[in-house]
1. For mean count of other Cβ atoms within 10 Å over residues 13-20, which of the structures 1, 2 scores highest?
2. When mean count of other Cβ atoms within 10 Å over residues 109-116 is calculated, the result is 11.5; to which of the structures 1, 2 does this value belong?
3. Using the calculated result 7.1 for distance in nm of label points 7 Å out along Cα→Cβ at positions 5 and 245, pick out the matching structure from 1, 2.
4. With P(r) over Cα pairs in 10 Å bins from 0, in percent coming out at 6, 28, 35, 23, 7, 1, pick the structure among 1, 2 it was computed from.
5. Assign the value -15500, calculated as helix-only ellipticity at 222 nm (-39500 (n - 2.57) for each DSSP H run of 4 or more, over all residues; to 500), to the correct structure from 1, 2.
6. Comparing distance in nm of label points 7 Å out along Cα→Cβ at positions 213 and 253 across 1, 2, which structure shows the greatest value?
7. Taking 4.6 as the value of distance in nm of label points 7 Å out along Cα→Cβ at positions 53 and 181 derived from one of the structures shown (1, 2), identify that structure.
8. Taking distance in nm of label points 7 Å out along Cα→Cβ at positions 37 and 125 from the coordinates of each of 1, 2, which one would give 1.8?
Structure 1
Amino acid sequence: MLINGIAGDQVPLSDRGLQYGDGLFETLAVINGQPGLWQHHIARLSRGEQVLGFPPSDKQLLKREALSLCAGHERAVLKIILTRGSGGRGYRPPASSHPRRILTLHPWPDYPNEWYAKGIRLGICHTRASLNSQLAGLKHLNRLDQVLARSEWQDPTIAESLMLDDRGRVISGTQSNLFMIHGETILTPDLSQAGIAGVVRELVIEQAKQLSLPLRITDFVLDDVQQADALFVTNSLMGICPVAILDQYHFNIEKIPQKLHQAVDEILRSAL
């Protein structure tokens, strides 16, 4: 673990990330010592800094620290946390903030090969995704919606569950973004009011455009999902993961465009 570039495992109790969730984080796949999709993650981190009013962090310094922590690791998970730093009691941020960088390295998750060969089973959460257009899309430290949602199931056969907002619109999984296929069209939820705009979601959107595959970002409800031909979920660690079952509904993973899947996988394997 590195804290402002120094090996350690403690932060002050006055840190506003601890006190108020006043911060941001990114979770990156590490391949052969390289943090994957670095530019995508840094772009989202930079957007978050602007929204939260943080002074812009030194991205070259952050990259050097990340590389030093990831060196020698063939497969791992890098987590970058950026807090506003220390402050006194009360919500008002200090007039001059000194953000704190926390970098940690974790083992690679052992996702079963069966997930990709046969598809996963999804559940549906009762916990709703909070609406906040100012923070929507960002990976900020306030993640109680996801904590409560993930606590709803212990069944190991359910790999992930969907979250809706209070208006009944499908937003995402607890730790993933959702895509569905109707006919030839790929659809993914509009995240302008809630949810996290994942970097692999962004990558899928980019690659679909390059491959001339029709893709729409739009609102839809659970009934629309249940009537889809195919579903898949994405995040930085699992990549594209097909969905076989949602409740009693079954989906054809063969309907997921193979050329899209291959294009995204190739970029993820290259750790660009």
Structure 2
Amino acid sequence: MKNKSVKEIKEIIDNIKFDDYINNMDRYIKYLEELKSDDRKSVRDLSKKIEKLERERLRLNSLNFYEDEGYKNGFLCIGGVDEAGRGPLAGPVVSSVVIFEKDTFIEGINDSKKLTEEKRNEIFEIIKEKAIDYGIGIVNNIDIDKFNILNATYMATKKALSQLKVKPDYLLTDALTIPSEKMVQNSIVKGDTKSISIAGASILAKVTRDNIMYEYDKMYPQYGFRNHKGYGTKEHYEALKKYGISDIHRKTFLKTLLKLV
């Protein structure tokens, strides 16, 4: 590095992709040492890019903790489950299950609520590409009213599991235990921030549900579903008072909260 110009070094560093960093860590750690010891401040400053990549690697290593623990305990196929839409006043509940290969690292993956919509959509495609298998289950508002939201969530998760061609023997869930499933389950509080598999499932479920609500927004533009996705915002409550209940609203939720039914 010392024989290269600042421009040449910057070009090398700028072109480092995360997957390349993961696969060639020894080389880039050596680069980091060389950059930090360089006499040129502008070169030393370039070390921040590699330091950022290393921080992300360590975060993702931590996010694989429960998966690694499962493999150490002899499980062969580990899936993560999460859902989106348990709380809204309208629309479906969507559940997803994701199975990754051991030691999968996806840059930026996290609890879907911590990501921008643009980032979620980007990682959504990467998850589908990198996953060994995945499934998405959807239960509409009519069945939510009929069976209640907890049972509807179980139903959505079972639908997602039924789509898998590869069946997990160990399931990581976000503070939920799915009844009548034979595989071992590990219910993790705030699992979408602690497990890469659950985080992946949370993104698949969230993006899928948001896209459904965008379609509903075209059908029922007066409710503003594009903005609040069916959650109980001020805009949504005001629309309900003005226009009443639509065909996609959860009547049991509104009966309890607004006494409109």
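We did not get these values from a lab; they are worked out from the coordinates using the rules stated. These numbers were taken from a predicted model, which means no experiment stands behind them. Cβ atoms are built from the backbone, for glycine too; each structure is taken alone.
1. For this comparison of mean count of other Cβ atoms within 10 Å over residues 13-20, the top structure is 1.
2. 1
3. Traced to structure 2.
4. Comparing all candidates, it corresponds to 1.
5. 2
6. 1
7. 1
8. Going label by label, the one that fits is 1.
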